[in-house]
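The structures come next, written out as structure tokens.
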Structure I
Amino acid sequence: MKLRALLDMPELGLRAITGEDALDREIRWVVTTDLRDPSRYLSGRELVLTGLVWWKEPADSEVFVRALAASGVSGLAAWDVERGRIPPDLVDACRRHRIPLFQVPEHVAFATVTEQVVRRLSTARAADLGAVLDRHRRLVAGLTKGTGLDPVLELLGRDLGMRCWVLTPSGRLVAGPERLDADPPGLARAFLAAPRLPHVLGSPPLTLLPVAPETTSRVADWFIACEGDWNEWPAERRALTDELAAIAALERARLDDRLSTEGRLAQELIRLVASGTEEVQSHLRLTGADLAAPFTAVVATAGGGLRPGELRTVLAEILPGRPLLGLLGDEAIALVQAGTDLAGSLRESLSALAPGLTELAVGVSDRVRAGELRGAVDEARYARRLAAARNDPVCVVGHDELGTHLILLASVPDDVRHMFTERLLDPLRAYDEVHRADLIRTLEAFLQHDGSWTRCAEHLHLHVNSVRYRIQRIEALTGHDLSRLEDRVDFFLALRLR
């Protein structure tokens, strides 16, 4: 699909602002981003959608567009709902870097643009597959009917005698004939552990192929198992499996819940829970969750090249039920309504995925009521930090492994947490904003060093008298006496509850 095809889609109403001479560029995929530098999530030939949340000043446009150009994207579509315009500096940067820029109408959602373009791409992929083997154009019809991958795989098996299955790295069967002689979890382990792909195993042989090896980590990808030995296939059959992989990648992206209303609601809910606002309960009702049933929070981070979005995909695959999933920075956070031993079931699931993981830390909270979600997320974060501190490359820590005050703090309801921290820390926060006095940072250092003036001063690179002055100011603003143990404990808890 070429960029100029966007202008022929009246349901989108896109308008080209720059780059009219480059509208023959091919679109491979659609990416929505609000990062100032999204280059690590781009691999070339994408149509990038942005709401310009990253834009704070004109210099930001140069950073953003330069990153797009270096990544080889095909074009950019943008609109700023807050300001009702596209900044002129963004237009200029796109002209300098030869990035075609489209204006998205205010009434058109980015999700609509993504859906329409992905549908066109899917149809185009299907048409390419029909061109590879002209006498099997029914593959195209099987894909474009919107019935998933099963009709395509059925045609391959019936007309070519080539039985194929599509599976996830956890061993879940996505599509394919009912009878699969091999063990799906065993195939998944072989896929994850294979030194290179395609990988041939067993007798009679099965060939394992990745769906999207260039853009997706293996542990977050789907894979295809085809009867036969890939090394003995003719070029025609190899080309066919390449197109099948491309179609499977589009189907996987179509099913990605991040593009759905439910996925967006879950992302917003996770953001609200982590920020401790009072809107959590009303937003939770919108997700359709059972507010009377207990929740468990799961927080995970990963290394070894596994990106946050891919980590979210892994969690969505292995968590039970319908988890509410979101991303905050490098953390993937889930709220799950499941049984009592969620940590144990996660350990079991992740052990099966271990060949594809190099660094993963997961924290699991206790079960809590709907009004205690902020505390549950904090508890899971404490557990995740403990998991990251251990030597195990893949580690899950449950709430029962946490110590003393961490569990106490995590169980504090959100409204009590907010009131307690507001009463103690808001006077200091307000003073810092006006005077840039670093009172909160000084308080943290003072408590961290057990009330030692000298060590606190050394840590902050200040004179001892400066530290004494700041502590006196803290006491005057809050009415607390930091020479008293009770008041130190109050401040310690308030800082942990933030």
Structure II
Amino acid sequence: MRTLEAQARTGVVVDEYGNTGEARAVRRDEAVRGAVERGLLGPDAPIVGLLDVTGIRESARELRAAFDSVTAPGTPVLHAFAVKATPLVPVLRLLREEGIGAEVASPGELALARAAGLSPARTVLDSPAKTAAELREALALGIAVNADNPQELDRIDGLMRSAVSRSPLGIRVNPQVGGGSIGATSTATETSKFGVALRDEGAREWVVRAYLDRPWLSRLHAHTGSQGIPLSLMVRGVEETYALAEEINRRIGRPQIDTIDIGGGLPVNFASEATAPTYTEYARALKAGVPGLLDGRYGLVTEFGRSLLAKHGTIVARVEYAKSAGGRPVAVTHAGVQVATRTVYVPGSWPLRIAAYDGKGRPKSGPEVVQDVAGPACFAGDLLAEGRALPLLDQGDYAAALDTGAYYFAHHYAYNSLARPGIYGFVPDPQTGGVRFATVRDPQTVASIVAESGGAHVGALTTLHAPGSR
């Protein structure tokens, strides 16, 4: 085991497909134990988020290498991380160091990207509901903008008449190629709210005419979906977008569209430690299905989120009580709907693997017992896992929700006014054989919860009186 751990610290433990799942699991186990030993996790800190810095760096490098291997030399490629997946400033700064930009969809996400030091030239603004003020700011900064619809393009027209912008500008289209296994994450369906629906009557010609009338439109954008979307459907969406770019440039008679933004959406395998599908598999599928996209005539933008971070985050919660109901053991923990909203409300689409650790943070062994892993919220459905076979969790043990590096740190749900957990990044420490931690986000305080809940305006409603009520 010590040999495996030593190999893991150097990142050389890989499976036959080149994935680093085994090394990642070893790093995670060491981090959980280290968090307990350091007091980051315990009776007074019963829930914590952990981010594997080594794993994040590996994913970023794998992404860049995968597309470098299929694009023509000299092709401009921007990999813009979808900030919504993990909206944490230190994460964005780490990714910036690894050559990754930012895709933002709100003023808040743009502020996070700027706080992390992301330059406007490496930032893309996408949103179906951009205000005039948001557009004005983006164009003033030189941030790339993809217009979602004709009314938004009209707004951009007005802004471009009032002030010249260096922002790369494009239109988002919906290729309407269909959905995957999760409707909520399928964005290229017939009635999707995103982009200009290309197969609607007159829509394709409107898009072509928009470019003919505006020489400053130089990009085309589409995003087929994310979790639940198979690679074949992703490639088909890109193929339709590429064909439209070719048509527009042919109609104009010059290469006005010089960059295609293919979105992100690579799904994540939540069933095991393996990374599947991989960036290499997707890049090769694009090379086979849409070779013209990668021959050097077009720059490329990607917007991956979940696939960069999911495998590198873990939420660990203390088992406050162990009980039974109807003969089934129930471990009541501090992780539930507030950190795993999708999993709790739609468990069939968003199941999570659970790992059991003892009170010292060591992987727990022993016979597997079918049990429920429950959260702290006051409704019966607040379950991280139902009927799951695990070593029996006892009071003082820890349950870890794996593969939670993306969206689970973003989607805090303030049910029961439960606090946001602290988040810590970690790397192996070769000098001590242990783990080094850095604070990514401090645990939320009760005072902060009161402030966010109107604490500064405690008497506001008592001062209001209906006419004639006094």
Structure III
Amino acid sequence: MVSDQHNGQNTDHGTPRTPDSPPDSGAVAAARRDRAVRAAVEQGLISDAEPVVALLDVAGIRSSAAALRIAFDEVTAPGSTVLHAFAVKAAPLVAVLRLLSEQGIGAEVASPGELALARAAGVPAGRTVLDSPAKTTAELREALALGIAVNADNPQELARIDALISTGPSRSPLGMRVNPQLGAGSIGALSTATATSKFGVALRDEGARDWVVRAFLDRPWLTRLHTHSGSQGVPLELMAQGVRTVYELAEEINAAAGRRQIDTVDIGGGLPVNFGSDEEIPTYAGYARLLKETVPGLLDGRYGLVTEFGRSLLAKHGLVLARVEYAKSAGGRPIAVTHAGAQVAARTVYVPASWPLRIAAYDAEGRPKPGRAVAQDIAGPACFAGDLLAENRPLPLLEQDDLVAALDTGAYYFSNHYAYNSLARPAVHGFTAASEGEDGTVRFATVRAAQTVEEIVNESGGAYADALLGG
């Protein structure tokens, strides 16, 4: 049984079902999830030795990747160049990047570590984009040597690129990120198009737009514009307006240059996720159609297109499964103490109003738990009072050795570990479930092994235990 309580800030409250969201798509995914939980218990993936584990639905990920490709294929002119680059920060797991690459999705990276992960996954340089507001000269040099696309964030970075390519042309497509300064969504910390955002050149600041145009005219090799206005809590209309702003700037620059200098527009990503139910809304198809209505010139074949979606590709296809170690009560309220808390769900624990999670209850054998809903807290293992996955949440009363699943956690949750209390990173397993009517087998593949206590000691400087004892 799943609680569908959610916060209107974080979902598309009241969004009607559309033809892009088949009536049974959520139910089919939920059925696969239930089978995977039962199989995880039966196959020993979750146990006393490993009381928390993360699961990824391979079929769901493939479905989202296909939906993204199809949505933009339907609104762009035949023969248009479109690169969908997954935002690696949403799930920095090599096997996930390899799976997405197999589905035709590239990588958007924002650090040397993310670039290394993309390369380990076999993502080609030509399908990789480097974005970051704080690139070092060494990072830029490596990207240019590899032929990776780079979007300069600011004038000082552009000057570094000038110096690096002064000895000869680069194979890298080069662009500039601009901030359309259109305003914030409902989650301020994720809003990248505010008047004071740290990202890109602030386009409405005095003299900034003229500087951008001149920067392009002075650099014939600068051929891309980049913006990113979307994220969780940002309305689709605001995202589309940000894209329109950068398209209009591209048109202005090309007119001033007297040629099609800008040949590609990178529109970022940020499609919000519905954290309130199994339904996948809004859809890529709906957003693509909105772009077609808002900025048709961008999609008529004159420009290549890059997208950088992250959360929307993965969130609905992951869950964190944890044992209830103890069931207790305080002040008359039941509390289920589990092994999933801040270390896997830091955003939810620290900002629960913006990041509420659905919780599914299962019995000790991994079957959906029946029973009357009772308001209770789902607590994590960390040593502070606010370490709660859910507070006062109506669920069947949980008992010792039952299981809880934190749903919609495939992006930004278990892959971005928070090492409070030196809690170990959980194992991550992808699963595939045979169709009903087949053998019913659920097969798991390890994406990341559980962290060992020996690895925790090594990360914490175990090899340097005597470092502070010398004179």
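Bear in mind these aren't lab numbers, they're just calculated from the coordinates by the rules spelled out. The model shown is predicted, which means the values in this text are computed figures rather than measured ones. Cβ atoms are built from the backbone, for glycine too; each structure is taken alone.
Worth a mention:
- Looking across I, II, III, the calculation of distance in nm of label points 7 Å out along Cα→Cβ at positions 103 and 279 that yields 1.4 traces back to II.
- Parent structure of the calculated result 5.5, given that distance in nm of label points 7 Å out along Cα→Cβ at positions 79 and 423 is the read-out and I, II, III the choices: III
- Structure responsible for 20, with relative contact order in percent (Cα under 8 Å, 6 or more apart) calculated and labels I, II, III on offer: III
- Each of I, II, III could give FRET efficiency 1/(1 + (r/R0)^6) of positions 39 and 71 (r between Cβ atoms, R0 = 30 Å, to 0.05), but the derived value 0.40 comes from III.
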